[in-house]
Structure P
């Protein structure tokens, strides 16, 4: 426990001391995220926060973590470095979506093929338990890419990606700790400390963004944590927590970024647009439209994610397919609330405008008669 505390402090302090220097360099070199139509911010803001998150995570893990029982960690590190530098290049000079996807496939394939971290059992979801190796590899690669990109897409409001990443990484960290997977717990705690430090500079008004380097780093690590969480609680494992509904719980832990990604991809597909073409249909965009500020949006969606985590663990003793059904059903309902509130607000404004017009018309009529 002492090592975990020291690790969190180390990762936190590295970010806190590194970011002011990164902001200075970004301003000198003009490395800004510039305002444009699809973005919410209205001023130029440095976007190299991911550099501090990545360095903080790597250094604190190398210093404090015991890797003796963590098979294939070198491949995770190699994949993480590959993703980080692809994101860093995109932050500085842009990288095409296809190139980014290709790099993600390589990174995900590296982890899936060369480590034991892959989804091999669906815990009875769709009536399926153990799956063959080829299906396990394909499903794991797909899962890593989806979760990684979900954090890249959710990073649209000051403090949002950092808040969700902190909540999710802390949840995995405590689960790993209780399950006696101390090395994995320390990795998750290291990411939590880095994100906590980053949030001091990213909450509205943001002084720096994490950029693609940060969102890809955070998303990739959380994807690996989610897969390990599912596998370490499989029926064949000797899990202390004994979470037989681990896939459903994992979806509950990651519900906000996953639901938001699925939602915008479906909307873009129905409109016959590229799923990679940015728009303003994310949950945080709709919440902004209802009149909430950046802090309120981040705290609201963070609170929703915490609520789903509580629900997921409250129903953990049910079969995985039931837990998954509960989480998905609730997500469909809750996910429509921002749109409902916005449309209700518009209806109220239109009603007020109509009433005002009627009053003015009535006053003009009285004036004419007089």
Structure Q
């Protein structure tokens, strides 16, 4: 089967809700990352066969096909097509899968897998809540409600169910959250994100313009006491905003090339796609599926958990990576080595390709061979992507 190679992968630094990226229209933010991705690879923008854009909140400024609008706002010629997809939090990880599959099938040679989410300008859940508030019904018909015994599906409920199932205390979750911030701080101090972050221009607080290059969600003064003092979402539970991912604005992209394109354009591959897996399970618990998807991916790839050098497991809620560690027996020192979404933010549709940028560049910095990325997703779905550093 033909190979698929990652030849460029970049992201913006995250912006907090109402923060440093709030002034960017999401199509413009996505355009900035598309431009940077082709520039970094040194590819003629006209050579791009397709753009696959992940986005969850497809309403308002992210409606009417934000992927195509990003192309039109970029320096890519209007002849470059695009598609916008929604696999919830795994949208842009699925973009990577679709792009790689297109290349491996031989139907395309250069495809950008990308994602964007402005959670400031398009609040989380808007495509669902707005119709409900206007009498247009819910996405879940009575048949689904009766089958699963719930009126709706909630990631917050699912996170609490995982914590209860595995017996995680609030202290365990809060200490994991603190570790996420500590790793992110160490990464900033070591300039570990230098090769993956694209600077974008923003208005400076004191006037003028400046470059946004540092993830805004990192709490450099984080402590266990400050994290543990945050109010619980459910007084009887263990989940708080501090041990869950942060609302975030951001964009990211991965340029995937065929062997023929690598040769024709003189490209330097960063990594090879080694395995693409997606599975689905319980939509009520919802967030547990990465555990079982990882099992399947490793078996299909012919690898053991100890063969993988680095893992990116999205920190949607602290119980998810903690349950994943317990289930897989993975070395915690290899997990989210530069911090995760609890510290860096989770820009929904952009998180999949964002994590891939971090994973690939971390493999190069650390000299690792294999990296595995997985993401819990709405509906009880999970993607797993295994890459090999080149």
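All of the numbers you see were taken from the coordinates with simple rules; none came from a lab. Quantities reported herein were computed from a predicted structural model and do not represent experimental measurements. Cβ atoms are built from the backbone, for glycine too; each structure is taken alone.
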Report summary line: Candidates P, Q; distance in nm of label points 7 Å out along Cα→Cβ at positions 21 and 301 computed = 3.1; producing structure is P
Requested in this report: Using mean count of other Cβ atoms within 10 Å over residues 205-212 as the calculated read-out, with 22.4 as its value, let me know the right label among P, Q.
Outcome: P
Report task. Using relative contact order in percent (Cα under 8 Å, 6 or more apart), single out the structure from P, Q with the greatest value. Result -> Q
Query raised in the report: Of structures P, Q, which gives -11000 when helix-only ellipticity at 222 nm (-39500 (n - 2.57) for each DSSP H run of 4 or more, over all residues; to 500) is computed from the coordinates?
Result: Q
Query raised in the report: Which one of P, Q has Cα extents along the principal axes in Å, as calculated from the coordinates, equal to 93, 55, 41?
Result: P
Query raised in the report: If you work out distance in nm of label points 7 Å out along Cα→Cβ at positions 117 and 213 for P, Q, which one comes out largest?
Result: Q
